[in-house]
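Please go over the structures that come below.
Coordinate-derived values only; no laboratory data. Owing to the predicted nature of the structure, the values given are computational and were not obtained by experimental measurement.
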Structure P
Amino acid sequence: MQKENNTRNMDKKPIKRNENIVKLSRDHHASLLFCWKLRQGVKQHADVERMIKYVSYFWTKHLAPHFSEEEKFLFAPVKDDKVQKAIDEHKRIKGLINELTVKGSLERESKLSQLADTVDEHVRYEERILFPHLESELSGEQLKHIGTWISDDPLLDTYEDTFWEKPVSL
């Protein structure tokens, strides 16, 4: 029993990330929070238009710049199936966001849930599979060079409409 508990605890250790790309992992945390907020909004039956405005905000302020940095700096030196999968997922996420922002689109609430699931799975793929792969494929010098190109500015989520919070009963 003790060994089983220790094994479970070992699985929960944070992933050690190369210092030159750790900022991208921090951005991933914000993306997971984005997913949680969307799921909470759907669960609370928040107004879909409010949630879509948040999606547009988050795309412009966070996801689009983040994807651009990854593709331009981190992914560019390695051309393989693992990198291509991430690029394809970026395109899929952008497509889902574009579908959501089209007026009159049907099933928008389920598309919000699909977006949250897709972003969540993508972040976990990058953190657990792609980033360790790239850290082993790229030299220390390459990673250091990449680190100089990645913005130090945290991509903060400062959206003020807290649609994901449960309404207060009066």
Structure Q
Amino acid sequence: MDIANGAMKALTLRLDDEIFAIEAESVREILDLVPVTEVPNAPAFAGGLINVRGRVVPLADLRVVFGMARPEPDQDTRIVVLETEIDGEPTVVGIVADKVQEVTDIEASSVESAPRVGMRWRADFVAGIGKRNGDFIIIPNLRRIFELQGGRSASSPSERVAS
């Protein structure tokens, strides 16, 4: 998370009943649901591939990492295509969102570190928790999540070819 001038421009999205924020500058595009090619024996977190303008892009589901229900896609389901760093390399990935909400500023003064006690999620997967209009907004640590859950260091040699 990089809050340079006191605010982070963020895309907010809903996963289950929680609001998450992703740095807007990392977002390449937002897609309606597209066909997903399931990858046999792949982990549930990144078990599919999508075609984004002729490019094969891994599709990740943050709901798996955060232990959330995975309802069937509906008219609000979107795929957020973003660029994040995995093992030091810029990598394009897609993530499933139950609903994309808006691009907004999250003020640095409203963001706190994830508490070490009382969290239902791994604290190192949460870069911070912000507040806006009385709602909590979770800012996931995407770099950490992808490196531990779906990064190249966690994959077998045959999986590296596909990424």
Structure R
Amino acid sequence: MKKLLILAAVLAIPAFSAFAEAEALDDAEIAGVVMALNQAEVDAGNLAYSVSLNRDIKMFGRDVAEEHERCSSRFGNWAARQGITPRQGAISDELKAEEETFLENLRKQSGILFDLDYINHEVESHRRALDLLESKLIPGVRSGELRRMLNEMRRSLADHHERARLIKVSLGRKK
């Protein structure tokens, strides 16, 4: 299982590298990517909250789902005020496909295997999201307000990444 996760992470890296090399996104595409990122975290967090028996995993899943739901709402409200419809593109489509596959596989797990798969994914997905924000989304943004919101999201993602990393370390000691 661990080898499968490592293989999946290695295979995903080129996909994110391709995102960084693609042409600049407009604000509607950036909003679409943000909405896809948020929805992926909401879905995974809600699943962790409902399935895990580990208190740290449950609370992390709940907190992440709630924060990403609020973030999605803020970005949706911003887009509506600007008259922008978040637009899907290669990045958001890839994020959705990866998340669907991950959730499908995660639903087959239980106990410590569920917890480990979930938290490993959260560490990696938040790191990749941070990379995407820093290399592609923030540099390409045109709106000052959207840039501010992306920087706020970056801080939240960094907090989630660190919290997930600490939970991952603690789970390693409980095996």
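What to note about this one:
- For -0.29, -0.98 (log10 I(q)/I(0) by the Debye sum over Cα atoms at q = 0.10, 0.18 Å⁻¹, for residues 59-146 alone, calculated) the corresponding structure among P, Q, R: Q
- If Cα extents along the principal axes in Å is computed and equals 44, 34, 30, the structure in P, Q, R: Q
- Origin of the derived value -1500 (helix-only ellipticity at 222 nm (-39500 (n - 2.57) for each DSSP H run of 4 or more, over all residues; to 500); candidates P, Q, R): Q
- Answer label among P, Q, R for the case where relative contact order in percent (Cα under 8 Å, 6 or more apart), calculated from the coordinates, equals 47: P
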